Structures are given as structure tokens and as C-alpha cells.
Structure P
Amino acid sequence: MAKLGKFIGAAAGFVFGGPIGALFGFAIGSMFDNTSVQAHSSQRGYGQRITPTDFAISLIALIAVVMKSDGKVSRSELDFVKRYLVQAYGDQKASELIIMLRDVLKKDIPLVDVCQQIKYNMPYAARLELVHFLFKLAVTDGSLHTSEQNTIHQISSLLGITQTDMHSILATFKNDIESAYKILEIEENASDDDVRKAYKKMALKFHPDKVSHLGEEVQKSATEKFQKVNKAYEQIKKQRNIK
């Protein structure tokens, strides 16, 4: 595994320092054959370009928090995570990330500190996609449990995601006209002009090109969210007979 370890070490960014680095330190050290990784300071600033490894390890930490929130880790959740990781990172790296997840599930996760590190170092569009994935994980068993929803709400807040954006993402998992307005972040009594403006704003905010550097699967997930924005707009236009 040493060769892969050197690759990941070279590609590593902010996650190998601070509370996230401390959380994963033992797992990283053992899995990557003690590859020497220089811990980075968190003095990067908002909007810094991040690596796919930054995103993956941040996601693993937050996945563990959501999985533990209802007091049990379901097989459907683990299978969903495995499928995503294999598609996103390939068999070998996915296997190592799963080992990391299992290790972190046994630990107490300093959620506030972890989220602060992610918030400071990760661009907003990437943080939106983290929240989007967490909701997809939570509903994989067919329902969104209150404990999971509350946990994701807490994570969203700590990541600096606005409540309207968080509710917009959550609404993408529903298919009614009320949810369509929530996706576009407007009230049902908004004017037709406001509907058009809201669509343009949300299409720009959720555009998948903003996370294209994080890999094909992350961009694919972002595209799903983007398509829900388009669908919501079409639903509202049909309801209002907007041409």
C-alpha cells in the first residue's frame, strides 16, 4: 500500500492537519504504511482550491457522525457509502476509506472543531455538496429519521451553510409544488419576475462546474442537485402558466 500512500500524501491538503488530522492520525498512519505526511496549517483562507482527498476524508468524518446519530449503523447505509466510494475513488482507495470510516465510527468525533476546519478551508460549493451527500445517506433506508435530520441541520449550521440553502437541498428529495418553491428559496406568493430571478440565482449557486475539480462522482452528484433546480422551475412555470 506504500505506493498509494505516497500518492495520497502528495495530494493531501488541509485535512492532514488540525482536528481532522488528529481524528484520522492513527488510521492514516497504519493504512498508508507510515508514509510521512507533513501536517498542513489551517491558515488557508476561504475559497482555497481543495483536493479530492480533502473532500473524501472530510466526508468520511461527517458520514460517521450521521451514521452514529440514531444509535445504530445500518447495512443499507454502509452499502450506500461503499458504492459511492468505489464509483468515486476506485476499489483500492475505497477499501482504505471504508477502513478509515470503521475506525472513526469507534471514536468520539469533535464535531464543532471538525466543521470549523472544513468551513475555513473548503469553498461553499463543496460544503453544499457535503450536506447534499449526507441527506442522500440519511434517506437511503427510505426515511429521514428525526435524529439524522437534526444532526445534518447541526452540521450544516457549523459548516456555515445558510438555513435557506440547507432547506433547499432537503427539498430536492421531495416532488411537490411546495418543495419546488423551497428549492428556489422563494415564497409561493413571489412574483413571476422573482421566480425567474430565483431560478438564475440557484442555477448559478448549485452549478456542478463549481465542484468539477473534485472528481466525476462529486460532479455527478452536484448535477443531480442542479437538475432538481431545473425541475422545480419547470413545475412552477407550469403551475403559473409562465412561458
Structure Q
Amino acid sequence: MPDRTPCRLLIDSPASGAWNMAVDEVLLESAAESGGCWWRFYRWREPTLSLGYFQLLEDRARHAASRHCGVVRRASGGGAIVHDAELTYSLAVTAGHPLAKGPAQLYRTIHATLVDVLAGFGIEASLWAGTGVRSEDQPFLCFQRRAAGDVVCGDAKIGGSAQRRLRGAVLQHGSVLLERSGAAPELAGLADLGATIGHEPLIASWTAALSDRLRLEFRGTSLSEAQQARAAALARTKYGSPAWTAHRGR
């Protein structure tokens, strides 16, 4: 990638699960319809369980600690995630961009930048190089699963992502566990591994690494009025809908 790719950068305040998932879909639609590149950092207003697209809603009973949390269904696959003491990101880009040539390449490329950033904070992390197991044999929670390219510190998975493709564009979103959550006490975060990092320092360092490594030219932005209206509609009729949450993708 000899030239830098212009990339709109969104840094959002904590919001509801329905809104967060709706905005990610809006960015995917925008990349599919008009091209371009979007990178977003966001957080969650309250602890929220997000189900992978193919997971059964009733399977949340398998995880007692998060039963009090609100629940939302993602458009991407994978295991359930308890969004609480973490930083979440998403990237939406046209499928023809060199970054998005293959699912595994995009996954590993973004995670490799996170490994480099963590090293700058004195944290030794790496990309997991093992072999995954069949989905029916996987734990309910994403961060108890392992897939090639996950970010691990020792035995603890602290970074993972999932993807969704739509009409010539790809969305990848993922989480970095910063601290242990009371709604997922079995999962260690970076603070539990001896490295306390705030959201703002991590965002600043990661943005710089992404700009350098992926050759992205970030431009701060916000959603347009049309995008906000579309996100509000999706949050209300889809991601906030009990019917969608109960639906299992086919």
C-alpha cells in the first residue's frame, strides 16, 4: 500500500448495545454504498452481553454471571462477549481494499498492531498460533475460545474480533479486555495481568500504530444526519427488537 488510505475516525461516548451494533451496521452500509474506510472506537453504557449471529438466545443460561446484563445480537458470528471493562473497535472498508483481501489477513493485521501497541506499554502479547475446534465444541464466551490470530498474554486471551461482509464491503469489530468484569469474572483483563491502561492512552497509541502500519490517514469525523437517522431506526427496529435478539441466523 504505497499511498495512505483516507479513513474517517469516530471516537464515541459510551452507548447502549442496540445503538453500538446499529452504528457498526451503518458504517458497513456506508462502505458498501459509497466506498471509503471507517474506523471507530466505542464503549458500552452498561455491561451488555452480545450474542454471535448463530448463537441461541437460550444458551445465555450457560453463563450465570451475565444473566443480569442486557443482551443484544451481533451481525457477526463467533461466541458471546460481555462488553464491560473493555475498549471496542470497528473497521468498515471496501472489500477491494488491500487490507480486506482475505478474512484471516485483516484479522491478523489489525491484531498485530495491537500486539505492537501493548509492547509499548510493557505488555508481552502475541498472536495465538494454535488450531481452533469445531463451533459446537466451543465454550459459550468468545474470550474462552481460541482462534488463530487472537491476541493472548500468556494463557489469557485479551483481544478478539469477528467479521461480517456485505455487498462488497467488510466490517471487522472486536474487543480488548482492560479489566476483569463482575459479569465475566473468569476472564482476566490487562489490569489483572499487571498492566493498567486507560481508554484514552490506548486509543491514542493504537491510532498512531494503525496509521503507521496500515498506512491510514485518519480524519476525525462524526455521523451525518442521515447516518444518525439510519442508526436510530436500526437500533429501534432491529438491534433493540426482542424478535431479532431471539432470532438465530441461518
Structure R
Amino acid sequence: MAAKTHQFNCLSDNFGVLLHDTATGRTASIDAPDAAPVEAALAQTGWTLTDILVTHHHGDHTAGIPALKKKYKCRVVAPRGEAGRIADVDETAGEGDVVRVGELAARVLETPGHTAGHICYVFDTDKIAFVGDTLFSVGCGRVIEGTMEQMWQSLLKLRALPDDTSFFCGHEYTQANIRFALTIEPGNPDLLARAREVDALRAAGKPTLPSTIGLEKRTNCFLRADVPAVTAAVGLAGRDAADVFAEIRTRKNKF
């Protein structure tokens, strides 16, 4: 495999990730929450920043771009629908486009819901996806600019990826997400096992990410809105999955 990743903490609960192509030496930062942690990660790895791949316009994913662009003269790729809200954009990308980092190729998915123009980068050959704030481990992003239907369709795109796809997201929310998910599926054995695993990881000061699509399909109630046990649990048996998702997301907003 030509791809290497390096995940690190940013801000209060953000993750930064570097993606490195061993064949060419090119290195991308997935989003740029803050310049200093990105630079520290580059120093730790010995890699040189050549690209920033932006998932969406929120400041906790973009604030570090100007300083990094000034220092490294790196290419900034941003969602086509949000480029006007992001600094120093060189290229835009949308559904079906291919974005390359050296010899690594990402297929772009448009995943509106959290923001109207949110995109994800899927490196199919390397079985890695960078999903920003669309999908979290045992959770999903808050629906801010899009609709519940849009967010459900976006999650279905990610759920359709191979089970062994590892994904990196923007925040360390897993433990809190599990507390909510257990109110929906308290008897889900995979979720209970994940809860024990996550508690141990956090107690040791370790991250709970990346996760895999297969694990999320078994434990993430937001991806399971069309599973009969979940629809029944929220009192919406037989209803459209998007309606079930909307009910779960609304409950999470109030949790």
C-alpha cells in the first residue's frame, strides 16, 4: 500500500489527519483546523505538506489554511459548492471527480446535510475514506444547512462503501455518541462490545478512530434507520427510513 496516514489532535476535540504517498512524497492535510498542530505533525513524520483537502467550510476545519498556504505554497482543494466561503482555494471538486495526491486517487462524494456543499474523499484502492463531519463513529453530524432527507442519502453513500474501508472523521465524539446510541439499541451486542472497547481506549488516552464501515453498520443507529429493530425502537415501524433517521437525529439534538 502506497498510502500512509497520521492522525493527531487539534483544538478541543478535532482530529487532523495527514495522508502521505510513499511513491512521490506528496502529503495532504485533510482539512486544517489549526496550523500549529498540522506543522507539529509534519515535523513528527518528516513529511512536507503539498496539499490540503477540505471537506466543508466550517472554521474548525479551515482556520489553519491561510498560514499553511503561506508557508508551504500547498494546493488547496475545496468543495465546489462552498469554495466562496473558504480561503485560498486553488481547485474545486464535486461528485464523481477524482482528486490525486501523488499516485493516490480519491473519488469525491457529495454528502450534503451538515453543510450544503460537504464532500468526502474516498481512496478506494487504499480502502480509506475521509468523511469530515458527515459520519462519526457511532454518530453523524448535526444537520445544519441541509435537510434530514439529504443527510440520510449522504449516509447511505458512505454505508455502501466496502465493510473494510477505514474512515477518518473530524471529531472525537465516540464515547458520547455511544451513550446516546444505547438509548436506541440498549440490547445491541455489537454496540455493547464497542462501548467497552471505547471506554478502555479513552481511559488509556487513546483515540477511538479510525473506525470501519462494517463496524458502523453494526453499531451506529444513524446508519441503521432502516433496520426493523431500530424503526420499532423509536415507534416508527414501517415508516420510511428517512423519517426514522430524522427522529433519531432529533432525539440526539436534545440528548
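Bear in mind that the values in this text are calculations on the coordinates, not laboratory data. No experiment lies behind these values; they were computed from the predicted model shown.
Quick check: 1.23 is what I get for Cα Rg over 2.2 N^0.38 Å, for residues 68-107 alone, calculated from one of P, Q, R. Which structure matches? Before the final figure, lay out each step's value.
Working: P: 1.18; Q: 1.52; R: 1.23.
It traces back to R.
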Discussion item. To test your reading of the models, identify which of P, Q, R gives 57 for percent of Cα pairs over 17 Å apart, for residues 116-219 alone when calculated.
Written reply: P
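Match the computed value 13 of relative contact order in percent (Cα under 8 Å, 6 or more apart) to one of the structures P, Q, R, and report its label.
R
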